[in-house]
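Each structure below appears as structure tokens.
Read-outs: derived from the displayed coordinates by stated rules, not from any lab. Being a predicted model, the structure only gives us computed values, none of them experimental.
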Structure I
Amino acid sequence: MSIKLLIADDEDFIRNGMGNYIRTHSQRIDKIYLAANGQEALELIMQHKPDLMLLDIQMPIMNGLQVMEEADKAGILPKTIILSGYDEFKFAQKAIRYGVEEYLLKPCRSTEILERLDKIIDHLQGKSQEQASDTHNANRIVYGALEYLNEHYNENPALADVAEKMNITSGYLSALFSQNMNGGFVETLNRIRIEHACIYLRQNQLKTYEVAYKLGFKDEKYFSKVFKKITGMAPSEFRKIHAKG
């Protein structure tokens, strides 16, 4: 089976670097197409119908989510791995409804991306109907869990609480998050919280400890530690750079 890959990223060094790495280290991918924006990506999908796609979320002309929407409407959406920055997390969640295979947070290692591509190729070359159904159900569960977390992130929901809402075991839900969200349940919840923290800090109306409590954190120091881990800067630094007014 001939495998075709599309790499869509507006950053030249990522797009070209990943293309060169895969050409050098993979004997399973026969054709690699490169797109510098969403419009180019969609045109290449229409023309060549690639089997796999590495897709950046934020791109000129059309973003990654719009590319997936249009390709899905045309019935030719490739198996997709999302490459996303921390502040694009909400977009990545929406992509799950289109059956995105993987979600990777930038920066990510080339070796890890190639491992994920190999896993998808394994499925493409030998997946049974039952396995396909399992993948669809898993995506549906993860999407539902993410919607719940987006609505209840400030209530400090536990894994067991969300699993009960989805009518599955805690262990199964934990495994699904680890497999699909480039991190476990707690990491995913914290990314959602930090998304909202960035909004509050930009508004510049609440003190840092007030933002922390509003998000469900019980300790301001822990909130600051999580914030810095995800964004690369302290809340005070982020506020100074991004605050309105």
Structure II
Amino acid sequence: MEIIRTENVKKVYTVGDIEVRALQGISFSIEKGDFVAIMGPSGSGKSTLMNILGCLDIPTSGHYFLEGINVNNMNKQKLAEIRNQKIGFVFQSFNLLPRTSAFENVELPLLYDRSGSVKDCPNAAVRALERVSLVDRLSHHPSQLSGGQKQRVAIARALVNEPSIILADEPTGNLDSRTTIEIISLFQQLNNQGITIVLVTHEHDIALYTKRIVELKDGTIVRDERVQGKNGKLYKLAGSSEEER
């Protein structure tokens, strides 16, 4: 099943009298259950593409389909509904509310969901925290959590609405090497459970643990290939890291 499809997507920004062509005709698709790394140097267009995939922005031209729905002509309210119901976001800086507990941070997206698709919000939040092995930190505030635990809360928050896809923007950028292994291993486990993940990273070593690498340069795709041999190998490393603590 196709989750994402872009057709000749272009994005042009006007800065004064200058046109900046951030994307110059991106066409690709992502199937359900895939785990894709989007790579590229600064200015390659990967952040712009991520914003479009996340319905935070719309193309200047071309088409973007999410689960077969063309989102190009949606108004701000419809885009917000799509983001809340179909997309889970994970950011480098965690973006947790500092004065609320882990449980409350995870439950928050459900409180903004007008569709009523989730009937028992508290239980859904607890289940999401269980999936990231943090159910024993329900009442902890972000200041009481390590960097890795904060990112796990952020991942639980992304999962709580049972989204079609998770978009992770440099999710290990603020983490040390050992915690990076644990977080990428968690993404692998979630992907093996059938969750579709798109991960933006500048670290080639991290990208090798996904299933597919899409590389951008100057707003175009210069590489799109399957990765073989390393997906799943982080489990043992992550287990060793946990035993050392």
Structure III
Amino acid sequence: MKNVWIIANWKSNKTIADALDWVSEVGPQIPKRDGLKVVVCPTFSVISEVKKAITVGNFPILVGAQDLSPFGVGAYTGEESAGLLNGLIDLAILGHSERKKNFGETDEMVAEKTQQALGNNIIPLVCIQSKEIPVPKGCQMITYEPSWAISTWLTNSPEAGKADTPENANQIAGFLKQKYGSELIVLYGGSVTASNVKGFITQEHINGVLVGNASLDPQEFVKICQLALEQI
């Protein structure tokens, strides 16, 4: 028996109305089981309303952010600091391949964001595109997400937008746990759907999944959670 994390990354999608519809549909269908850890990471603009709807509905869903600032509170126009997000979110996705590709984020920036999260009681979920990418100090949860498996990653490779094999992902997860400690929580991310999720969460070293496009569909996401529940 192990904890299984299912994390929805909405990316830059959903208005407040869309987000509240999603919560009202998904929330009542998520079972309250200790081993199932469900997190939704909406855009900054709807986090507050999503948090409120989940709290009022008493749904077993945590709220996360898709990023946070490498700086503290202060004169950093456009940034969302961990200090201001403290109490509003439980987790933050850091170092996603889309952030690195589209916004030029470096491993050093991700490490700084990780420290900001840790200092403000926010779980840093750091995305690792390969086993060569360093895991920041203090980070206890990562997602292995090969860039070519991200559906929006533009590449000439015929493998673009296709999930890695569960066996290979498990091998890399095992390598990372051996390198950084057996307590490291390793998720898989990259073209996860209800059709392939079971193959990943049944692997020995994989503790859950980061779900992108498939998380936008309420019933697809519920199905993913139900399949995960079978492994607890």
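Tabulated data for the structure shown
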quantity	calculated
Which entry (I, II, III) yields the derived value 33 for percent of Cα pairs over 22 Å apart, for residues 15-142 alone	I
Origin of the derived value 21 (relative contact order in percent (Cα under 8 Å, 6 or more apart); candidates I, II, III)	III
